[in-house]
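Following are the structures in question.
Here, each number is a calculation from the coordinates, and none is a lab measurement. Since this is a predicted model, take the numbers as computed values, not measurements. Cβ atoms are built from the backbone, for glycine too; each structure is taken alone.
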Structure I
Amino acid sequence: MTVDMTQSIKLPVIARFTFFIIALLLLPAGVHLDQVYGWQDKDGEATKQKEDEEYYELLRLFVDTLDQIDRNYVDNVSRRDLMEAAIEGMLKKLDPYSNYIPPSRLDQFKSGVENQFGGIGIRVTTENGKLEVITPLPNTPAYRAGLKPGDIITTIEGQATEGLEIADAVKLLKGKVGDPVKIVVLTPSTEESREVSVNRALVQVESTLGYKRNTDNDAWDYFVDSDSKIGYVQVTSFGRNTAAELKDVMKKLKKDDFKGLILDLRFNPGGLLTAAIEMCDLFISEGRIVSTEGRNIPKRVWDAKKAGTYDGFPMVVLVNRFSASASEILSACLQDHDRAIIVGERSFGKGSVQNIIELEGGQSALKITTAGYFRPSGKNIDKRTAEEGEEWGVSPNEGFAVEMNDELMATFRRYRRDLDILLNGADPIPDFLNQYAEFKDPQLEKAVETIKQELSKEK
């Protein structure tokens with residue numbers, strides 16, 4: 001998903017057409033709008049008038065259908081349910097990325113865009129019907145309360161968690177910032193239970209991760225190869241704070257005298273357009289970053305600025321078939337400017353931009369495609385609109401394709417999860433941390449090899 005939050009879209013159409021909709025309801029069948037408003041077929045306006053009249057007749061059809069269902073359907077049906085279903089049906093005719101966000105899902109959607117929510121800050125899983133802590137998140141109430149990987153949460157506010165669906169458990173843990181939540185935690189290694197009262201806080205989810213956690217202090221180790229000084233940063237999404245997080249990481253790497261950088265965008269579904277642009281600007285000093293253009297959206301271009309550029313070192317960007325949208329903006333930009341070598345698999349191929357349009361005074365919203373974006377070379381990225389034989393997505397540089405089958409990829413996801421775990425003083429280390437200790441990541445190995453080859457050329 002690429003969301004352009006740089007523009008505010010208002011809905012004058014609602015105000016403009018409200019009167020006409022009311023008029024439609026009052027008009028008898030067979031009366032045409034040109035009779036009512038005195039439209040004249042002159043000066044090339046006839047086509048536009050015909051289109052408008054057709055539009056109003058279709059609105060009449062919609063309102064009549066809604067009225068007939070309301071009057072005659074065998075069962076009582078919520079008018080809101082009908083309207084929301086109609087909206088969702090309209091959007092399904094557009095593309096997979098345009099959708100309606102009802103009031104019940106709006107907060108969840110905003111949390112995803114902002115990478116933050118009200119909660120205690122843990123990742124959990126259900127193993128054998130038990131709610132198990134995968135890891136506390138850094139600098140969160142759960143971490144400060146001493147929750148450790150492998151702990152079992154047996155109750156939440158007095159409600160037993162055994163057999164509870166994970167979504168329901170997460171819902172119980174989330175809530176209003178500042179409100180307390182009581183949980184009972186069982187530590188399997190000691191078989192001791194304790195009650196913990198934790199005040200919910202605004203949890204900021206990290207979107208830039210290092211290679212692994214340091215076991216002594218849980219801080220990120222940003223070197224995949226410390227001897228060769230090869231840095232590694234995994235970007236999981238493009239949220240509001242992602243670019244700032246990456247800037248902080250680059251400062252740390254520079255302080256530690258890094259020599260090369262691997263930027264891992266595998267499984268990254270995208271996010272904010274502005275974040276992708278800011279991150280491109282970190283690594284190129286001039287030239288086009290991306291351009292967007294839509295039917296009713298003027299062409300917009302973004303170019304790099306020289307200030308704040310990190311250069312003078314080799315870069316590799318890792319992508320796979322799940323790297324989409326903003327991930328493709330970043331990787332395409334760095335590839336087109338010969339700033340980085342792309343390693344892995346061809347990306348997903350989502351080259352469209354969505355805007356968020358508030359409805360009902362901000363109670364619900366539309367996420368609707370308003371433009372397509374194009375890489376610096378001008379090439380299309382979107383596979384949905386690509387013509388036969390036309391390039392789409394971001395492909396690895398020649399000789400740098402490394403495929404992963406589904407089984408290997410699933411193992412990689414679990415392995416990557418283990419590297420992200422905060423031990424928080426856990427002793428002994430939970431078994432699942434060691435389950436994939438011997439796993440080899442062929443795409444990452446290729447990236448490290450590539451950086452080393454580039455560094456050897458400089459000597």
Structure II
Amino acid sequence: MRFVPHQYQEYMIRRVVEDLQVGLFVGMGMGKTVSTLTAIDELIYNRFEVDKVLVVAPLRVARDTWFDEAAKWDHLRRLRMVKVLGSSEERLRALRKDADVYVINRENVAWLVKSLRRWPFDMVVVDELSSFKNSGSQRFRALKHMRPQMHRVVGLTGTPRPNGIADLWPQIYLLDEGQRLGRTVSEFRRNYLYPDKTNGPVVYSYKPRENAEAEVHRKIGDIVVSLKSEDWLEMPERVDNYIRITMPPEVRAQYDRLERELILQLGDAPIVAQTAAVLSNKLLQLANGAAYNDDRGVDELHGLKLDVLGEILDDAQGQPVLVFYSYQHDLTRILKRFRFGRRLNSSGDIRDWNAGGIPLLLAHPASAGHGLNLQQGGHRIVWFGLPWSLELYQQANARLHRQGQRDTVLIHHIVAQGTMDEDVVEALERKNEGQTALLNAVKARVERVKSAAKEERK
């Protein structure tokens with residue numbers, strides 16, 4: 001297939017070719033992968049500035065997306081690509097092959113750094129850069145250690161700061177080695193953050209100082225490209241529907257007791273919530289209708305969300321519905337009620353869905369967040385249970401709400417009133433405001449390109 005880039009894709013390609021370090025903070029479905037591969041091809045075969053490229057990506061993306069894109073477009077056929085996946089022996093064999101692009105999943109970055117005697121890659125692409133937002137993670141420390149040996153670095157993400165500007169320091173460090181936001185996370189925190197939730201000397205969370213967000217946006221504006229899909233693409237309509245359920249009084253009483261006392265007796269086995277995180281998890285389970293107990297069993301409490309899901313399926317009249325679930329017992333109960341459902345588990349499931357052959361597809365947002373193109377199979381999404389992560393939420397919705405979708409995308413959220421469900425909805429909305437601020441701040445750099453193009457057409 002012949003690739004004819006859009007104007008914004010030409011801009012992305014040019015930035016990757018011309019800049020030694022660049023972050024493409026670009027909306028989902030806008031062709032980050034093909035644009036980056038086009039730039040790589042240009043750098044290797046036309047400009048002779050790059051020899052070997054390392055791509056670090058989520059497992060599914062590393063396994064399928066990069067290779068599918070390279071095979072799809074005629075101009076990329078000469079790129080020699082290798083999957084550095086599988087067992088340790090298989091990965092080592094892959095690294096010994098003579099190729100242009102080596103693609104590895106992010107979980108094996110630390111292994112890669114330990115295994116190499118010499119760093120052979122003069123260009124590194126980090127796909128879903130936001131997954132390196134934790135400065136204490138092994139994957140970040142491994143890339144940070146090798147950063148001085150990387151001549152070119154490209155970071156790709158559509159959700160750069162799902163939880164605020166504190167997420168940005170590790171990502172920007174991988175691009176510029178600390179030139180803009182500080183060489184250590186401690187320095188970044190001193191300059192831009194102050195402690196929020198603490199327990200003595202232990203700090204659990206930070207908040208930005210006054211004017212910190214604007215200052216951070218200004219400092220990274222030259223190294224980051226921000227493009228939002230709604231500014232450039234003809235995106236399908238999207239309708240968000242919130243279906244609220246009311247729990248039965250006896251279930252409500254159990255919910256309230258757990259919240260108050262952190263312990264709830266269900267059946268013969270107690271459920272204990274010793275931390276706020278565990279409590280939140282338990283309350284979300286209760287809202288969904290079932291909860292794990294301390295004997296690793298499941299206590300079913302209500303089927304209200306299952307009833308609502310049944311109504312949505314009836315309304316769909318056999319048209320495909322994609323359901324995102326949170327817990328294994330959610331999946332089990334849904335499949336028990338709706339036996340025609342299928343869990344997303346393989347490339348074959350993706351093909352069958354896109355062919356319209358699966359009326360009910362079940363997926364966990366953590367396994368369906370990146371690199372999946374499901375827009376051909378349907379336009380209905382149901383959130384049986386919502387995640388706290390804005391990144392997972394946005395990426396999951398973008399499986400259907402993306403370029404190429406022909407119908408209005410209906411996103412149903414089944415929310416238990418007066419429960420942690422509502423807190424998650426509010427948290428996602430608050431986080432989205434912060435991320436939008438960043439994207440709007442740095443996307444201004446391409447506005448000149450749009451204006452110049454308009455002048456040329458006159």
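Each of I, II could give FRET efficiency 1/(1 + (r/R0)^6) of positions 74 and 218 (r between Cβ atoms, R0 = 41 Å, to 0.05), but the derived value 0.10 comes from I.
Comparing mean count of other Cβ atoms within 10 Å over residues 330-337 across structures I, II, the highest figure is found for I.
When distance in nm of label points 7 Å out along Cα→Cβ at positions 2 and 306 is calculated for each of structures I, II, structure II gives the greatest result. To test your reading of the models, identify which of I, II gives 20, 46, 27, 7, 0 for P(r) over Cα pairs in 20 Å bins from 0, in percent when calculated. The structure behind it is I.
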